[in-house]
Structure P
Amino acid sequence: MNAQNSRGDWPMLILRCLGDTGLSSLMAVITNRANTVAFRECALKYVSWDCTNSAWAVAPLIGCLNEEDWEIVSGAAGAIGQLAQEPNIAVPVLVASLRHPNRSVRYNAAYSLGRFGTHAQSAAPAVMEMVTDIDDVYGRMQVTNVLRRIAPALLAREGAKDQ
């Protein structure tokens, strides 16, 4: 699938509604670098958690984390979290994305780590470091919620130190 414009929301929504059947077409749009960034970014928004046979899609999404356009990197980080599969390969690359220069990429990587729950517990130190680096209240709250999902015991211990 190749398109020159970014008005792809309806076809992408239909593909999302097809679940596992539509995921391969979404991934074809996402990984085809001949498509515009806007069109690929649109497809990334429709990768969904309800695809149950989607572990195969994690590797191509990880490949998108190495692209130059932050919109693609941010969308790929978010899509990996939507699938929340293959934590052994996804969590380390999401941790690396926490150091990306773009804030949107960092926040999507953090959110995605939270979608892995305790399977992303190894990411807790990097997420904890992110809490101290965030200067806005919303971002700090979002990252704290991620810590609640991936390492609830660690957050409880930190709270006990403050009291």
Structure Q
Amino acid sequence: MTSGIYPRTEEHKLNMKIANTGKKRSETAKLNYKNSKIGNKNPQWKGDDVGYNAIHSWVKRHKPKPLFCEECNKRKPYDVANISGKYKRDINDFRWLCRSCHMKTDGRLKKLRINYKPKQKGIQIKMRCLNCSKEFYVTPYLSEYRKNCSKKCMGEYRSKNKLFWGNQYVKNT
């Protein structure tokens, strides 16, 4: 038999399969095989060149989860938060945090509050119903959507002008 890598024929593969069929492997042999493919010994191992989700999954598997958030010590932790902002394979660079503390430390909670646009109370726009011509008031953020004073008027207007949803026809104007 020649040494080194050589192309195996289908006949050779079949003979190897038959020879290994039914062989019992000891528990130590199974364990040795399993341990031979862990970490950087695995041919699929990428080291530090992994993506965001992969590094978080790795940290969740290797860093023990405490009962309470590492920041506030009040709530149950759900998130693995990176401390330095550099996603490297270092368990000490991550903490288990509750969702609220995670958003605070990342600065997302502050951004959320800045960008939040509450309903504009007190400001009303006067509009005229397309069906019955009655005047009604609506808040500014709904003014581009509401064209009728009630659902009844909206239904009448749609059926009168043959405006329907979905696969049905819409009247050309």
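Could you figure out which one of P, Q the value -9500 for helix-only ellipticity at 222 nm (-39500 (n - 2.57) for each DSSP H run of 4 or more, over all residues; to 500) was computed from?
The value was obtained from structure Q.
Quick check on the output: 56, 30, 23 is Cα extents along the principal axes in Å, derived from one of P, Q. Which one produced it? Spell out each step's value before the answer.
Working: P: 56, 30, 23; Q: 94, 52, 27.
Computing Cα extents along the principal axes in Å on every structure in P, Q gives 56, 30, 23 only for P.
A value of 15 was derived for relative contact order in percent (Cα under 8 Å, 6 or more apart); which structure in P, Q was it taken from?
P
For distance in nm of label points 7 Å out along Cα→Cβ at positions 41 and 65, the calculated result is 2.9, so let me know which of P, Q that is. Don't skip to the end; give the middle numbers.
On the way: P: 2.1; Q: 2.9.
Considering all the candidates, the number was obtained from Q.
With FRET efficiency 1/(1 + (r/R0)^6) of positions 17 and 145 (r between Cβ atoms, R0 = 35 Å, to 0.05) coming out at 0.00, pick the structure among P, Q it was computed from.
Q
If Rg/Rh (Cα atoms, Kirkwood Rh), for residues 49-128 alone is computed to be 1.24, which of P, Q is the source?
Derived from the structure labelled Q.
Given a value of 4.6 for distance in nm of label points 7 Å out along Cα→Cβ at positions 25 and 153, calculated from one of P, Q, which structure does it belong to?
On the way: P: 4.6; Q: 7.5.
Traced to structure P.
We did not get these values from a lab; they are worked out from the coordinates using the rules stated. Because the structure is predicted, anything quoted here is derived from the model rather than measured. Cβ atoms are built from the backbone, for glycine too; each structure is taken alone.
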